[in-house]
Structure P
Amino acid sequence: MTCLCPEIVRKSLKYNLPEYLDTYARILYRMGGRREAMEWQKKAIAQTDSIGLPNREYKEVVARMEAGTP
């Protein structure tokens, strides 16, 4: 049985909410899509910057992704 989680989250991306972008990035990373995950995580960071939300955790996550650690 295939997990539908990535597909469900992908559909939520149309709302462009940082939380959804972050979730999608983390799923991609866990599934081995490191490069694409970093791109989505950086989009989450850009989105939080644009609306003035704190994003320290998102920056820590992308740093771990870049280092290749969980």
Structure Q
Amino acid sequence: MPEKPSDWTTTLLLAIFLGGAGIHRFYVGKNGSGILMLLTGGGCGIWALIDIISIVSGRFTDADGNVIQKN
């Protein structure tokens, strides 16, 4: 049974409010980079900001390489 794709709005909100902890990366299945973001505070906020821009511009992908798209 295929997994349900990650929701764009949920991913964006998690990145905005909890991006420094990498919670949005855990949500899309990128656990390794989620742990790195958690340990580094989202790359001192820079990595989190880049992810927010990627999500808004439609370039952010989940662990399977599927683009998180706004529905």
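Where a number appears in this text, it was derived from the coordinates with a stated rule and is not lab data. Computed from a predicted structure; not experimentally measured.
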message = Quick check for you: by relative contact order in percent (Cα under 8 Å, 6 or more apart), which of P, Q is greatest?
response = Q
request  = Work out which structure the value -17500 belongs to, where helix-only ellipticity at 222 nm (-39500 (n - 2.57) for each DSSP H run of 4 or more, over all residues; to 500) was derived from one of P, Q.
outcome  = Q
